[in-house]
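Peer 1: Alright, structures below, take your time with them.
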Structure 1
Amino acid sequence: MVHQVSVEIGGRLLTFETGKLAKQAHGAVVARYGDTVLLATACMDSKATEKDFLPLTVDYREYTYSAGKIPGGFFKREGRPSEREILTSRMIDRPLRPLFPEGWSTETQIVAMVLSADAENDPDVIGVTAAGAALYISPIPFDKPIAAVRVGLLDGKLVCNPTVAEQKTSLLNIIVAGSDEAIVMVEAGAFEVSEETVVDALAFGQEQIKKIVGAIRELYKLVNPTKQTVTPPAFDETLAREIEKSCGERLHDALDTAKYPKLESYSRIDAIKKEIKATIPEDDENKMKLAMRAFERLREKYFREDMLVRRRRPDARPFDQIRKITCETSLLPRVHGSALFTRGETQALATVTLGTKEDKQRMDLLFEEESFKRFMLHYNFPPFSVGEVKFLRGPGRREIGHGALAERALLNLLPSEEDFPYAMRVVSDILESNGSSSMATVCGGSLALMDAGVPMKSSCAGIAMGLVVEGSNYAILTDIAGAEDHYGDMDFKVAGTRTGITALQMDIKVLGVSINMMREALAQAQKARFQILDIMEATIKTAKTEISSYAPHLFMLSIPTDKIRDLIGPGGKKIRAITEATGVKIDVMDDGKVHVFASDGKAAEQALKMIRDVTATAEIGKTYLGTVVRIAEFGAFVEIFPGTDGLLHISEIAEQRIRTVRDALREGDQVMVKVLAIEGNKIRLSRKALIKEQRDKQQKDTGTTTTTTQE
């Protein structure tokens, strides 16, 4: 049976339908918003696994047919997921994963497919909502309907689900996901907006989410699914007490990172685990599993008691204290810009490479024409950064997500392309990690961009906040380390300048976080951000005035727009010849501006001369040194610059009458000529006028005159 419900959101109708498409999936919802249509399905395996974690997979795909396009490239079908698809898959996963019941270990998969895209309504937030609805109406034991909205700031007013076009002018682009009880995920980019504006946007988004969740609950009642029951993981209280009695004190001591560095702390904890395992028979797998579960719960118990009862962090820092920070720039001699940012046991090496128009990344977006990206930030997390041994592969979803967050933080602070017409690539290699490496990437990236001479609006810093909460008792933590991230209830990353926030990411594992807690966390994050900016600006406060000698230097000139074709030449032949001869890179704009990039000044001057020669335009009254290229009975054709010649009539060659042109000129002769007139594409030249001007000047200089006698 087909069921359908609708709700008005942002002035448009959002409709959910089930029972028509993908009927064999355990849960399937078609969501429509305008002419954007998305199908989300939720399926579970037939049997549970023995895994101690939630085996959840989320895949979001944007099929090009949905926008009436055929994929570009040699293979005319979709291939590996794009970066946008990966980021949206993560965005769907993050609010759903924490809300599955403890003990659910059955393989679960969510697939969200864009079936129709109207170029007005962005399908990403619809994907989060439809996935939450598909899970909720399925037999899968997921009992908290989740929805998401995008909040924009247009003309000082908060707007729900701004269109794709409106997002480009919005000062705030924030995605809020949650239930009707609380927010569970936030993802945002902004043009230096205030903390109070962000809090208002969160509250506004939560109100819209409540309306959507209400509609999803209506759909649930119509479907009335029978949910699977979940048995909580077995826990042996007696065994847990024995473990706490035998090694609890030593475990609590090993967790003290004020006393022991991270790796030593981990080593001591591992030694205690091995000691416990040694007391259990190898063939008693069940008891071994119960012992390790009790051990992990004991670790979490000590962590939370220290936070909420003793008010003490693992490394004994005050809740609002940042670990020691050091900054250094210009580390690497041949890169265009570099910086090393170290905060506690987290270290990011950021490098900047400046490029030309050719180095921009081509973007083939679903609902836009082809576009190009001039700023790219790539984040790498090699295994040695945490003392592990793993294969080095390409970037995973985590690396792509962290890089996108840092890129969003810095993007709106970059100069316009008119002021700084370079492509820019930042690479952040994490060399050490214990606490937010994405925020270290923001700080290192900002320092490296300034070291490269990129005139940013201001420095940008990022900080990771945490929260531990039980009822009304809570602790907000600044600059969280590994254990605080793992055992805490919230991971809250904030990046920005002294003026305001430029990027925000928040993941909440519980539903007890209020708007007031978020307001307090943002205020504490602002204080920390200003402290970090003080340290960064003591290293480098403004961008260098000159770029690296190894970077392509920019030389500019303008040519008439009707000469662009001449410069490029048939099939790009002319411009290719100039670049091959000089080794420079040339970008030609539609308005006639020409950018020449070269690390060698002589090569640039040579290229500029060649460009001027190709695109030069004759001017009446101007003198040129030309070359005779052809002789006719009535005159000579003189090339005044490459590709452009004019007629030097026989009567304009000399003051006296000559019998034939060849009496005065030969092909290949160089001759000074003056432009008398330009008639369409025809140019009239004169040599006689220059001879007369030269003679008159000599007579004036000597004070003599010539009298012409008329016969």
Structure 2
Amino acid sequence: MKKKNDAIIGKMESIREEIRKNDVFYYIYDNPQITDAEYDALMQELIALEKEYPELITSDSPTQRVGGKVAAGFRTVQHQEQMLSLANAFSAADLKAFAQRVEDAVEESVEYVVEYKIDGLAVSIIYESGNLVQGATRGDGEKGEDITSNTKTIRSLPLRLQSQNGKEIPDVLEVRGEVFMPKKEFELLNEQREADGDVLFANPRNAAAGSVRQLDPQITASRALDFFVYSLGTVSKPLFNTHVGNLEFLKSLGLKVSPLKDIFKNIDDVIAFIETWEIKRDELPFEIDGMVIKVNDIEQQQKLGARARSPRWAIAYKFPPQQAVTRVKEITVQVGRTGAVTPLAVLEPVRLSGSVVSKATLHNQDEIERKDIRIGDHVIIQKAGEIIPEVVRVLPEKRTGNEQKFKIPATCPICGAPVVRQESEAVYRCTGQACMGQLKEQISHFVSRDAMNIEGLGSAIVEQLVREGLVQSFVDLYRLRREDMIHLERMGEKSVANLLASIDASKENPLHKLIFGLGIRYVGAKTAKLLSAYFQSMEALQKADFDTLKDIPEVGDRIADSIIQYFISEENKHLIEQLEQQGINMVEGKMIKADTLSGKRFVLTGTLTQLTRSKAQEMIESMGGKVSSSVSKKTDFVVAGEDPGSKYEKAKAIVDSHSNSPLKIIDEQEFMELINKNNL
């Protein structure tokens, strides 16, 4: 019997190796060695064997690329090394200044490598002993979302690395790269979505990002995603002494690296090379929005080091925005959370930089008059920073005489209150204290990801809550009950329960999220973190004077004055008091009793119904606990949701075999009781 099993194991592994080898030739070298029919026959033979002998299925088998169950949410993972972004260059002068800084710092000759700047989603992939064990998004650079199951569905990303040149594969190898969708596949996907009556993706980048962040890996697997490695992250031992050497080694392991990695001895040749690709960019089968320039020598990279968010040894050259001609059908206005009334051009749809554009910002009345933009005008538009469409200029020669000038309305189109403009500002503002347009945007900002991060409160739900008078301030969110929301559109029992749980969980957010959520003018997410780190409590921030605020790096006169003015308001003081009465955390870092789970190790398994896994992990960590991905004898609690898997079985085996085991298996309700009990 053993000999028979050995023979079956050997046969299955032989087929797997044959499939892996042909995956490399097909996806990495674009040089298939067998026909599609022969490849399919190998795959079907392996599937049949694994169906007959399921106990012999391995996690790195080519059949395991397509995930099974829908995940409850994405777990947050901490990057071992920060995933930095790149500083941008927009001109030849910027590139020359970059090269001058580099060469002055290293005091020797420098080789530059030029690569495509792929327009996709940055991810980190970790291999241990050659096997893919984790995939994560960049996130905020320090923490990202665990998308391991989804990355395993990308055909060009090997589940197991194969050394082709005899060099040993490091025990731990983290590669970083870009997940993207080729142009042709993007067009086919949108054609199918249009036929199915689904909303179309705006561009290949959005399609790739949306596909990778699907909770169901089978949906990700159905999308034709691709992957290019562009750098290394954490590696258990040094590899080569040049960037290109490292990429060539990674390619030899079966990883797909950028097809362009040309080396230049001086920045003038780099600039000339980039200029040729600026013209040829549309010839590529994938979208690029620029080129990346890197120092090739690893020692020089290490000597140059990094700033807070970007390395000093690399820079991204952004191509000038592409432009298109269209017509302004009408001009409308939007009312923002601060009352700003912003004009918006409604355009005849036109394709631009890989997406269809039908609206463009007009900024303010002065800008409209300066450019003399009229309803009915033919205009040239472009994407500012490849994101926000804007009108560059009018084509007056195309006017017919029927065009109409536009003026910001004297009253708010939403609440009817007067619209005024302060002498010191370019924008007009609605003066309505109870403007539903402002309130809707304020609430949407308050619940957004960088603020209180209340999941389930999308714009449609917020609009209903505001329209029906259920929410008239941030505080009202924490007074919502089941019976208030169960009748709303798209809100069933489960949705309401999940939303209430998310609202309740947001009370424990660190202070900086609340500061940002309040919507103090000029205080962004980064400034909110600086303020909370400096003052440590809302009370201390409220008492801060102008000079104290100015002492904080990056807080200038305008921001300091805005903060002072915000907290002078009696209405805002009352709002803070009410939020505190509702139990919202008013201190930075851990809550007063946040150390009550200190040293406790948790494992989450199965589907949680009251909150997402990421929110559960955030709650545990905010109280001093730790969340692990695997069960061991050191685990204190296994939180078992619906349909728990192998982690639950392993925990049960540990408990059954050790009568004195400290490990406890609890369900979601018991977990919530534990959290609430320890946070009183």
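Please treat every number below as a calculation from the coordinates, not as lab data. In this text the structure is predicted, and so the values were computed from the model without any measurement. Cβ atoms are built from the backbone, for glycine too; each structure is taken alone.
Peer 1: Taking distance in nm of label points 7 Å out along Cα→Cβ at positions 78 and 174 as the criterion, which structure among 1, 2 has the greatest value?
Peer 2: 1
Peer 1: Looking just at Kirkwood radius over Cα pairs in Å, which of the labels 1, 2 belongs to the structure with the highest value?
Peer 2: Looking at the calculated values, the largest one is 1.
Peer 1: On to the next question. Quick check on the output: 2.3 is distance in nm of label points 7 Å out along Cα→Cβ at positions 86 and 302, derived from one of 1, 2. Which one produced it?
Peer 2: This value belongs to structure 2.
Peer 1: If you don't mind, another one. Consider the structures 1, 2: one of them gives 4.6 for distance in nm of label points 7 Å out along Cα→Cβ at positions 46 and 406 as calculated from the coordinates. Say which.
Peer 2: Structure 1 accounts for this read-out.
Peer 1: Of the structures 1, 2, report the one carrying the highest value of distance in nm of label points 7 Å out along Cα→Cβ at positions 94 and 294.
Peer 2: With respect to distance in nm of label points 7 Å out along Cα→Cβ at positions 94 and 294, the highest-scoring structure among 1, 2 is 1.
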